[in-house]
Structure P
Amino acid sequence: MRTIVTDRETDLEALSRRIAVAGKSQVVADELRRLNPHADLNDLPQGTVLLVEDEAPIERKMTQGAELGPLGEVVAQLQPLIDGAVAQTVARVTDRARENKSVADALKLASMKRAIAVDPLIMKRADTFVREAKAARAQSDAAVKALKELQIAARGESERLAKLAR
């Protein structure tokens, strides 16, 4: 497997004509389409990384072996970035839940209940806080679950990409 990094904004047809050996641009275009479903081949910005088969009828000097190319670097850097983002988000959600629980626990203290009972407005606000904190916790739990599922899926995709780079 090889990679090509676009050195300017282009599209599939122009790129295929530029990298293909004479008379093989359609074969190269079909191969690029098959191997790069992730890319918008009608609008390839500068720096787009595309996969190309080793046996493709291309000018090899315009490509790099995938194991040495940018795909391997992207794969190596991708999962730690995703893991870090998920960890930071989970930590923030956990901190927020802990803060909300501390406030809710404080509102349950006998002395707080007596103080709150004196003012109907404060009582209403306290009840609203407790309800909203429970709802926020449920939303946070669902978000954390979704993030962890995304993290697992991203790990699988990273591993799949790493296999392509070999």
Structure Q
Amino acid sequence: MKYKIYHFIWLIPAWLLFLGIYEVYTYNGLVKTYQEGTSYIANVDYFRMKDLQAQSNGVIILSFDTKEGEHIRKQMTLPVKLAALIQDYTKIPIRYLKDSSEPVVMIPPYNFHRHLFLSNMGILSISVLIAIGIAVWVERHFWKEKHGLIPSIYKFEIVDQPSA
């Protein structure tokens, strides 16, 4: 029973793999909207840079009317470098694709946004490989210890009982 908890180490690479799948899904939506979406000019209804201690980001609210007469209002949270690229805009060119995972794509920071996704996917890929390597090492170490191939370095003592 004492050797069962180490299996939870596999939750780390599993979570990183989930994040990577989500990044790929979002990236594909971004590219699809940019390539197949309809171009509009959106009004910037609200823009604010948040400067917190550990995280800085920007919040923007865009609104525009589609060719079908539908009024779209989209709030987006952006990384600070991406928000800095568009902070002076009152109207911004966008592409809109209703059925995409990223339905609104701003055209001016598109290349930066795309490269940001690619770098995130690269970092996540490396992180998954490292986490899998660590998990395999932990598995092998405890398997060897359990089967007596290496001595146990973990000594547990009950301290609330007098020694014999």
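Each reported figure results from applying straightforward, stated rules to the coordinates on display, with no laboratory input. As the structure is a computational prediction, the values presented were derived from the model and not from experiment. Cβ atoms are built from the backbone, for glycine too; each structure is taken alone.
Looking at structures P, Q, which one was FRET efficiency 1/(1 + (r/R0)^6) of positions 27 and 115 (r between Cβ atoms, R0 = 25 Å, to 0.05) calculated from, given that it came out as 0.00? The read-out was computed on structure P.
Given a value of -15000 for helix-only ellipticity at 222 nm (-39500 (n - 2.57) for each DSSP H run of 4 or more, over all residues; to 500), point me to the structure among P, Q it was derived from. Walk me through the numbers before you get to the answer.
On the way: P: -23500; Q: -15000.
Working through the options, I get structure Q.
Ranked on distance in nm of label points 7 Å out along Cα→Cβ at positions 51 and 139, which label among P, Q comes first with the largest value? Write down the numbers at each step before the final one.
Numbers: P: 3.9; Q: 4.8.
Structure Q gives the largest value of distance in nm of label points 7 Å out along Cα→Cβ at positions 51 and 139 among P, Q.
Given 83, 33, 25 as the derived value for Cα extents along the principal axes in Å, which of the supplied structures P, Q does it correspond to? Only structure Q yields this read-out.
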